[in-house]
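Novice: Okay, got some structures for you below.
Coordinate-derived values only; no laboratory data. As the structure is a computational prediction, the values presented were derived from the model and not from experiment. Cβ atoms are built from the backbone, for glycine too; each structure is taken alone.
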Structure 1
Amino acid sequence: MTWDLIHKAVRRTAAPNLADYGKECRTFSWETAQRAFLSGLPGGRGLNIAYEAVDRHLDGPRRDHVALRCVSKDDQVVDVTYRDLHVATNRFANALRGLGVGKGERVFTLLGRTPELYVTVLGTLKNVGVLSPLFSAFGPEPIRERLRLGDGRVLVTTPELYARKIASVRESLPGLKHVLVTGGGPAPEGTLLLNELMAGASEDFEIPPTDPEDMALLHFTSGTTGKPKGAVHVHQAVLAHHVTAVYALDLRPSDVFWCTADPGWVTGMSYGVIAPLSLGLTVVVDAGEFDARRWYRVLRDQRVTVWYTAPTALRMLMRSGDALPREYDLSRLRFIASVGEPLNPEVTVWGLRALGLPVHDNWWQTETGAIMISNYALMDIKPGSMGRPLPGIQR
């Protein structure tokens, strides 16, 4: 079947960040982008992802801006400002130091979409540790294998997940020295309460000198074609996260952004945590499971402007019908993007028909850590096409 181009004479509410693709490809330089987009640690002490995502916003108007808008399963909303996140991540970094966890040591997360995830990720990176996320739906053996391969020193999880997935394999992981559990306690045997460690830690922390090539993130592939393989990303990767969010996702500091990807996978880390916070915008964190009405309600109630999700989720929404989204005011939404698997043309066209906006496909993978090919806000869309390479990415 031949699909017509989707022309962008639709609900454009802002000029796209990438205004001239050809010119940007000809003139783009990563060095220039770093000077334009990133701050670097004070005093020329290097480049640290957590500083770019949190601390650099403390001296400007983003200090009291909402960083995380956390929606609980029962629809209660808690806002976390950049200052709140600064203090909490400092406390976590100090808690790690108090446990003797230092530079380069691996901290794993087995958590859902909760504030504790963000605090763990960014606090670990402040301490120049290595963060490795785990998918909470994994069983005990896939979790054990990744903890062993990644030489996990610390694991942060919930008491429930610890009991179901860690306790039975704990003895086979002699390198796992500390398990920190969320919640108010009591802590399962052999674990420590994260809240108690945080409460006893100082809220003042100076990020150590961080070489841009210092290891920051350890992502594991799914293991569908063999044993899971670890992909290493360094602190310098924050530049690709930031630039691609600006160009491919058309993000800007005024946005309310919702990335539905699970934090156990690379999308949920690169574009659910690092990229949007480096821009100083508001990130929606929804703890609920997929439900069509719930998702439309989150989009409406949280006034989401940019939405990044998966083709499977969009296909499920498509099956719920065209009439359902019309029950919700989605007029704030200006850009929809999708990643994770091939996006069939029908979904792209459905987005335009049912939501008033086409879906922008893009492509990348665990190994790249950031978007490589994308459809852009300024361009018409050919349904079924992944788009064109990002400026700075050679064909």
Structure 2
Amino acid sequence: MTELQGFCDERFTRVRDALQRNVNSGEEVGASLVVDIDGKTVVDLWGGFRDPARTTPWMDDTITNIWSSTKTVASLAALMLVDRGDLDVYSPVAKYWPEFAANGKEAVEVRHLLAHTSGVSGLDQPAVVEDLYDWEKSTSRMASQAPWWEPGTASGYHALNYGHLVGEVVHRVSGLPFKQFVAEEIARPLGADLQIGALEKDWGRIADVIAPPPLPIDLEAAGWDSPTAKTLTGPGPAAEDANTPGWRSADIGAANGHGNARSVARALSAVALGGEVDGVRLLSPKTIDLIFDEQANGIDVVLGIPLRWGIGFSLPQLDTIPWIPDERICFWGGWGGSMIICDVDRRMTISYMMNKMGPGMIGSDRSAEYVRKIYDAIGS
């Protein structure tokens, strides 16, 4: 047995106990969990192991691939440009990225990218995960494609290309490659140990991801011409791809962020705290309000489940995620269960990052348990 390290306010003892129990039982291999309320860290826990053999401890500076929790970082980057007056989410993408107007996409707006409603949720075939490693070629292909459904009419989860679409807009507007923007404009000012990809010098402290069972989606039943099949094969990665040099060296703003609960919370707490973290202002309250401008609410045409999207973040949808209150909260998570939640009214950020991936598409039994216990602890 390995004892959790870090700090936990006594109000959250049941949260710590749950995390410790899951580490002891093997439900968790290694994990980190942070709760920040009003700019004060009330939970900062880590423990377990970096490897499946449980020989290398998860340390306070251990990082891991956070999968689609990365998308919240991409959204934050875009919203920062909105806040500066450099980007208008209600303008056509082609205003900033002219090539994107091809094949009937001239009316697709920036908000459609940010809300997964653009109709471009992957690469046309043939597509392999290595295609995403070449930013220029992959974004050019996305710009030239026709949409797979009428843009703006429904969400269709942009599983692996979200960061390329949003990131290319960030690049066109700011002049910086997406991963450089994150490094220079988010991670460095906040002192957050957060990267898109991971520098080779940091590979030695990465906890490799441990693959989950297959996703419960029957692509043949969905139909090979469906947005579901096109997206999940355009391309469809194996979880083990995240442990390779090619993946770690790439700029995949949908899925290859590397960090831990503390660093992801540090960056995204800007949303919960009115835009400012320890004197570093990333957003204004007006821009944060923009997140809650609902863009889609219904069955996602890729995942086939009810989802509700604002601008850049998912909004509570109790039919699908009953453990996140239907309040002024925005969030998203990563394949296998990682989760970042920004509770604006409570000025609270919840961040959970781990290496053993659970089954399912959004959250996991473990993330649901921790979040429920956190809200129980604060009396909500």
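Novice: Taking distance in nm of label points 7 Å out along Cα→Cβ at positions 233 and 337 as the quantity of interest, name the structure among 1, 2 where it is greatest.
Specialist: 2
Novice: Comparing structures 1, 2 by relative contact order in percent (Cα under 8 Å, 6 or more apart), which one has the largest value?
Specialist: Of structures 1, 2, the maximum of relative contact order in percent (Cα under 8 Å, 6 or more apart) occurs in 2.
Novice: Tell me which structure, out of 1, 2, gives 1.00 once FRET efficiency 1/(1 + (r/R0)^6) of positions 217 and 265 (r between Cβ atoms, R0 = 35 Å, to 0.05) is calculated.
Specialist: Of the options listed, only 1 reproduces it.
Novice: Let me ask another. Which of the displayed structures (1, 2) returns the greatest value of mean count of other Cβ atoms within 10 Å over residues 329-336 on calculation?
Specialist: Working: 1: 18.4; 2: 25.2.
Comparing 1, 2, the top value of mean count of other Cβ atoms within 10 Å over residues 329-336 belongs to 2.
Novice: Let me ask another. Given that percent of Cα pairs over 30 Å apart, derived from a single structure, equals 39, which label among 1, 2 identifies that structure?
Specialist: Traced to structure 1.
Novice: If you don't mind, there's one more thing I want to ask. For structures 1, 2, which has the highest computed value of volume of the Cα convex hull per residue in Å³, for residues 25-64 alone?
Specialist: Structure 1 comes out on top.
Novice: From which structure (1, 2) was FRET efficiency 1/(1 + (r/R0)^6) of positions 89 and 249 (r between Cβ atoms, R0 = 25 Å, to 0.05) calculated, if the value obtained is 0.60?
Specialist: The structure behind it is 1.
Novice: Looking just at FRET efficiency 1/(1 + (r/R0)^6) of positions 73 and 369 (r between Cβ atoms, R0 = 30 Å, to 0.05), which of the labels 1, 2 belongs to the structure with the highest value?
Specialist: Evaluating FRET efficiency 1/(1 + (r/R0)^6) of positions 73 and 369 (r between Cβ atoms, R0 = 30 Å, to 0.05) on every structure, the highest lands on 2.
Novice: Hey, mean count of other Cβ atoms within 10 Å over residues 33-40 derived from one of 1, 2 reads 15.4; which structure?
Specialist: Derived from 1, not from the others.
Novice: Okay, next question. Taking mean count of other Cβ atoms within 10 Å over residues 41-48 from the coordinates of each of 1, 2, which one would give 22.6?
Specialist: Values: 1: 16.5; 2: 22.6.
Going through each structure in turn, the value belongs to 2.
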